Structure P
Amino acid sequence: MASDLLARIRLNGDVPRHVAVIMDGNGRWARQRGLPRHLGHREGMKSVREAIEGSVDAGIEILTLFAFSTENWQRPAREVSALMGLLQRYARKEREELRRQGVEVHVLGELDRVDPGTRQAVEAIVEGTRGGDRLRLNLMISYGGREEIVRAARELAARVREGALAPSQIDESLFQSSLFTAGVPDPDLLIRTSGEYRISNFLLWQLAYTEIHISPVLWPDFNREHLWEAVEDYQRRERRFGRVSAT
């Protein structure tokens with residue numbers, strides 16, 4: 001039972017502070033049912049709510065969802081338009097409920113590439129949920145890990161050229177502060193749905209020592225119990241961060 005699983009997680013105590021999710025399988029879910037891809041994306045929005053509410057119940061502090069990658073811009077214009085429409089719909093529909101649950105939304109990525117209507121909608125959900133203290137929700141939109149690293153390198157290079165920074169001052173901490181996720185601890189757990197074993201250009205810097213859980217479930221079928229199963233799997237791991245085992 002779900003309540004038993006949640007109770008075990010709470011009893012174990014070691015709940016990951018930050019969970020990141022690659023939400024994969026919307027297209028396959030739709031194809032298996034003879035439906036257009038955009039209906040798979042729409043159905044996946046229900047799983048976003050499940051993941052959020054499941055995170056709040058489990059005591060997770062930060063949830064990062066890979067909503068739209070920079071590579072997704074290469075998809076057919078009709079699908080991109082449908083995805084942007086879904087983001088707008090989600091932002092409008094869920095803002096008050098997220099605020100009520102104490103969820104603070106942050107939208108991270110190259111938002112200058114997003115159309116004005118979608119940008120306005122996501123800015124509204126960010127502003128409308130500001131101050132939520134139960135869960136920080138990072139929505140990664142128009143995001144790519146390699147692009148993020150290049151962007152940070154350019155920013156630091158510009159500071160060196162201006163004389164505001166010496167190359168010798170650049171270390172991991174300074175580099176991290178130039179990423180979209182500045183000030184956010186690295187994920188403890190990465191969940192990828194649909195059974196694929198790839199990280200797909202997601203959080204390449206931040207995932208250095210993250211535990212990975214691969215779920216066979218397609219994203220539209222993913223619910224809070226699947227999230228809790230991943231957390232319980234995480235609790236069985238021994239995180240060594242490159243060190244040898246204590247035993």
Structure Q
Amino acid sequence: MSYKFTLNPKYKNFEKNLLNIKEIFHNSKESIHKARNELKIVELNGIKCVVKSFKVPHFINKLAYTFFREGKAKKSYQNAVKLMELGVNTPEPIGIIEFFEGGLLSESYFISVYEPYEFTIREVFHHKVNTYEEILKEFTAFTYDIHQKGVWHTDYSLGNILVTIQNDKFKFSLVDINRMQFKTIPGYEGLTNFNKFWAKDDNDLVIIAKEYARLANLDEKKAIKIVINEAKFLEAKVNLKRKIKGQK
């Protein structure tokens with residue numbers, strides 16, 4: 001088995017950790033998310049870190065990630081560096097390592113500095129935070145700002161925005177960033193980035209639409225229609241897939 005790694009120059013003393021990441025990850029019991037990929041908290045060189053282990057890709061994707069496009073771990077690292085250059089909050093990247101079997105990408109890991117947070121946008125949408133309306137407006141301003149910087153988070157969903165409170169202001173940070181684009185984002189197109197924000201109360205989506213329309217100088221009624229329709233369309237699409245698979 002061979003490997004390739006990329007290391008943030010600031011963390012050059014982490015090379016040994018990268019090379020031993022399989023054992024380190026296996027021995028860690030602090031798993032914070034486990035689905036297709038798994039995230040664990042580990043302490044490396046006195047720094048609290050998050051290690052993300054990406055699911056081993058199927059054969060076609062092994063070929064694609066080896067020869068035609070960057071793997072998910074590498075994209076996560078590259079996107080984190082780009083976001084930080086643009087002044088967009090995301091956990092600081094430490095490095096990545098990719099392991100190859102038979103010349104094809106197999107296991108891969110992305111390491112970042114652990115970023116503490118109070119809650120995610122999911123809790124805001126579920127009204128578990130008293131100041132949810134204020135947070136939604138500030139979050140919308142954050143979204144408009146990153147769109148102005150050309151940042152398009154393809155998986156812009158409720159669990160992928162961390163929220164902390166600093167000096168009575170809300171700070172937002174992007175995670176799960178391997179799928180991103182950097183491009184010009186016209187005003188009305190920006191509204192479609194909220195399509196994964198399914199709210200029990202449409203008023204939450206209306207708050208977002210109105211605030212984005214105000215910031216981008218867009219027609220308010222059109223903005224509301226776009227945001228609600230986009231969210232409802234994707235929700236219906238996902239529910240149909242679940243029904244076909246026999247899931248509730």
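Each value in this text was obtained by applying a stated rule to the coordinates, not by laboratory testing. As the structure is a computational prediction, the values presented were derived from the model and not from experiment. Cβ atoms are built from the backbone, for glycine too; each structure is taken alone.
Quick notes on this one:
- Comparison of P, Q by mean count of other Cβ atoms within 10 Å over residues 23-30 - largest value held by: P
- With Kirkwood radius over Cα pairs in Å derived as 19.1, matching label from P, Q: P
- Comparison across structures P, Q (criterion: Cα Rg over 2.2 N^0.38 Å, for residues 119-182 alone) gives the highest value for P.
- Which entry (P, Q) yields the derived value 29 for relative contact order in percent (Cα under 8 Å, 6 or more apart): P
- When distance in nm of label points 7 Å out along Cα→Cβ at positions 15 and 71 is worked out for each of P, Q, structure P gives the greatest result.
- Identity of the structure behind -14500 (criterion: helix-only ellipticity at 222 nm (-39500 (n - 2.57) for each DSSP H run of 4 or more, over all residues; to 500), calculated), options P, Q: P
- With mean count of other Cβ atoms within 10 Å over residues 63-70 derived as 14.0, matching label from P, Q: Q
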